[in-house]
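What follows is calculated from the coordinates using simple rules that are stated; it is not laboratory data. As the structure is a prediction and not an experimental result, all values here were calculated from the model. Cβ atoms are built from the backbone, for glycine too; each structure is taken alone.
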Structure I
Amino acid sequence: MPYPHSRSAAGAWSLLSLMIVAVAAPRASAQNTLRDRLEALIAQRGAEVAVAYRTLDRRDELLINEDAVFHAASTMKVPVMIELFRQDSIGLAKLDQKIPIVNTFRSIIDDSPYTLSPESDSETALYSRVGQPISYRELCWAMITASSNLATNILIDRLGPQKIQQTTVELGASGMQVLRGVEDAKAYEAGRNNTTTAEALLVLMQAIADGKAVSPKASKEMIEILANQQFRDGIPAGVPEGTRVAHKTGEISTVNHDAAIVFAPRPYVLVVLVRGLESKAREALIAQISKTVYEQGQ
């Protein structure tokens, strides 16, 4: 015997299903439109591009070539920062502890020494301070906000690339591979490079945004550092003036990247990796993708 009111219950369920579809359809349609717009833009420019986008409320997400492997350039400095805060949290490398500034490092290929040149670094002030003490915190700020290669190599030497990689994997970002410091020419020639995917950077930036990269307190300070980034021609150039963007750029001769937490009315993480074209065109494409994502998602 059927349950009482079974036909009414079935009718109510059908109505509820239709309502869910009606609500979900515009959102799915909007996401499809965003994908179409971005793929058309990328095809028009003729570059190899990876995009990873997710709102912090997890309601919207778009991934394009998210598993494609790129030279990480300076985006690898994000996991270095996370590992520094992790070691600070367990007392291995306190943020206010001072260590000497050095400019001699060892190649991962044969342990031969090499040095960095201020001519190939975006931050030069540290070179005049070699031999002087500096805090881990100041090194971190220089590494992220001015993308200092010298600060980066000092930190990687102190923290250990294996520990940086382990923490990166534990956060779920195994697509980011941190093997070495910057300007290790022998490693570069041997193809031993730091690499990343857009999805890996999305995972790391989302962990920071969610307060889960080490701790809420550490994540908040990392956001503050990222928000003081000096190079703003990528993702920040595509959002309205005054929008807070906490991000890390990366650039070498063949790639430009940007990985950001965008504090829009609906906050989101956006990662754009670009290979091909010349540097200014790559930056402009990142800004155009950023503008398209912002307009579509708000």
Structure II
Amino acid sequence: MTLDALLVESARRLADAGSPSARLDAEVLLCHVLGVERAWLYTWGDREADDAAVGRLRELVARRAAGEPVAYLTGEREFWGLRLATDPSTLIPRPDTETLVEAALALAQAPGGRLLDLGTGSGAIALAFASERPAWRVLGLDIRPEAVALAQRNAERLALANAEFGESDWFAALADESGDTQRFAIIVSNPPYIAEDDPHLAAGDVRFEPRSALVADDAGLADLRYLVKRARQHLQPGGWLLLEHGWGQAAAVREALVAAGYGEVASRRDLGGHERVSLGKKAPR
């Protein structure tokens, strides 16, 4: 069987299983099996596939047809042009989250500074920012030790020495040995923001992602409101808080930011035109 024929077979099986990106998924999985880039497939699709490759691909396609995310099957996902290792201990980085990175970079015009990424997961946000602002120091924190280990491995793979990661329940680890509170020019977070009864939790990739990184109380707003309340004491005067949230939560997050005393409160839209990130500025003094 040629590689082209194998791709057709795989894409058909995924389409029959309801995948909206069947051909792309098939190509990504075959590239993973062969250890090649997609451009290679377009050039050498008439080559014969060996039995081992056929068997491995069919196994992965069966798992994808059952719903497993491609990023977990291949162990990686591209985000902000960076190839990140992924595993089921963290959320899969998504294009919409690049809106948060773009907003943070637009505010990071000083020659240097400190950025804090809370609930860092795979380190996607922290590492994307660090790659664009090498003179800044970036700290990513997560409550799950396996996520911290994954983020640190990604930093090492990408040789981003200005990013470090640690274990913390939100801000808990940010007091230094003298008891002083660490402060940052920018704090970002993509926290849990899905309501417990949201029907989307039973569909697609999220079925396989850690529920603790997805679901929050108070119709998904509990962690967002907690971060709005607590972040002020960890921001430098004039520092910014930026939060990713659900497409229908922008007004509630803006209201919380205003009520907490932040200025210049606004929201930014994602690639689909939805308000995805809201932000506010701590008073300069």
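The table below gives the values:
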quantity	calculated
Source structure (of I, II) for distance in nm of label points 7 Å out along Cα→Cβ at positions 131 and 155, computed value 2.6	I
Relative contact order in percent (Cα under 8 Å, 6 or more apart) derived as 22 - corresponding label from I, II	I
Which entry (I, II) yields the derived value 20.1 for mean count of other Cβ atoms within 10 Å over residues 99-106	II
Given -14500 for helix-only ellipticity at 222 nm (-39500 (n - 2.57) for each DSSP H run of 4 or more, over all residues; to 500), calculated: source structure among I, II	I
Which entry (I, II) yields the derived value 4.4 for mean projected area of the Cα convex hull in nm², for residues 67-114 alone	II
